[in-house]
1. A value of -7000 was computed for helix-only ellipticity at 222 nm (-39500 (n - 2.57) for each DSSP H run of 4 or more, over all residues; to 500); which of P, Q, R is the source structure?
2. Given a value of 2.4 for distance in nm of label points 7 Å out along Cα→Cβ at positions 57 and 193, calculated from one of P, Q, R, which structure does it belong to?
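Each reported figure results from applying straightforward, stated rules to the coordinates on display, with no laboratory input. Note that this is a predicted model, so its numbers are computed, not measured. Cβ atoms are built from the backbone, for glycine too; each structure is taken alone.
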Structure P
């Protein structure tokens, strides 16, 4: 199953994404992920959700090949709406979400982890937004939740990545562990959270979201508007034409 949910411990649900070869999600994949996260959070027995992935990396963004096959804008609109739905599902999940990140976390992956409540990462994890190299814009909203403002801007303009250790130094990654220990480390944090009262955890999640200084929904939608401009003007097609045959990268 490309998106599956398991319950390895009392109060803990694990939502796992598996879209070989690089976890670049098609439009339907983003909606399926959103549905899985929301369903896990609605379950009264769930007190914490772990968001994980199989394969080479955590998430490589949207499936650019899907957009390249579309002669119109249907795939673009679907990808934008799908990403918005998935990012919102993580942010609005009724209980805390712990992201377990390995390998690459790019484009839409930043949207997911930036809206998570906590991040556990493996030593090989890297985080970045290659949007300008892919003819798109977006998820600066979420990268700004992971690193300071000026670093976010430099990473965004250069399409460079930051390591898990660098994010740990900035306080946005809870723990950095060997890749073989990633799932156990994420579950350890989830179990500790799940020891709390379920109703009180839901109150806490709603309260913390309510005091956020930036409205992540409005901010991200504002960014997406420029992605549409880039596509309607033909600029995005010219940039993506240089991207080649790979299938990952935008948010």
Structure Q
């Protein structure tokens, strides 16, 4: 349980998240993930990082129950933790391939929207149920996966998009049967890792440098509205409804 790092092949680092039952990460989990990704990217022997998860789904976002129990401190911690984890993936010195299965919700969108490439299983679904959870954020990252108007419709409704739909939009590299996900992600990582390591790192910096959106600042702007919703009491009312439904 937690965040682990392994080296399945030369030049590839595999960072795996495992927080049963649904990979809804506590505050400490987001910071642990950020540290693991930064450490992997900082290893000069690593040329590509694969981000994967165990269990029923890739990521269910933040641990709402932790926020309900601890209040403001947990909310602030989760916001900072998510910001750090998303930035760690985006700013990773080497390319990051996200291997997504099952549900990819909330903070999961922040992670894959920050990644350089996405390989998904046929059962993968992507969405931002933030309005149903008393929060805002990660539209910045969803906008990197789907066209602008689709992003807005998904955000306002809380609906999800399938891996096949994202593949048609060009944001998912490959869609494979669930049993082939890890192998497919490693196949792409292997192709990247075969390049000259220093040149790959330079390419990552160059591509980030021409990005039209400052991802970190854009996401932090969104988070300001989460604080506003929380301070007004609106977020608590929505989260309490979420808790009673047992979602």
Structure R
């Protein structure tokens, strides 16, 4: 039975990163591409609920065929998981995003959100990003992209888990390795740009704790800064088990509260 691979992204179907990713997975299975028809960065797992979606055939990457959707990355994955005009995917691969999705940015990212949309529904997902907003060496990363997807196909992932993979923007010969990494605490966008009446826009920086590396494994920021590929396993389950246990000690008896 042929493996069904869905490709998507949040930069839009015309972005160069998805064409590079399409080339990387060629031959690993039957590939369907469904991606937003425009840039939908930083929408996380947002979905479209107040209007119908449009899905149109679209050529991309100078020779590939896919579908463009006037919605979010998660919309694209949901369409595929319903089997609408395409085979049901066995694996969802998202990216390659222009700009790293490390630390807190992973929670904002539509690239990562698409992979989580798959994981939530029991399908493995991999999200790829490259550190530069205008990457200059992405074509050279094809062997790394292909190898990572191949490992997931061969070994699988735990249910509801994804891999968040961030690449340095440098020639493949200058890569220093492929290493596991934990999420750093900071965001590359820890500021708000506010338009000021009668003045130039101003940047206002947000406080953020950035965990130091070296506790048990490096952060994704540190790994990519060293020239290596950072591979961070993430899990959809957001539950805090320690706090769940603590809640048992809270005064939450409803009859007692009514009597007050």
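1. Values: P: -14000; Q: -16000; R: -7000.
Only one of P, Q, R returns -7000 for helix-only ellipticity at 222 nm (-39500 (n - 2.57) for each DSSP H run of 4 or more, over all residues; to 500), namely R.
2. Values: P: 2.4; Q: 3.0; R: 3.9.
Structure of origin is P.
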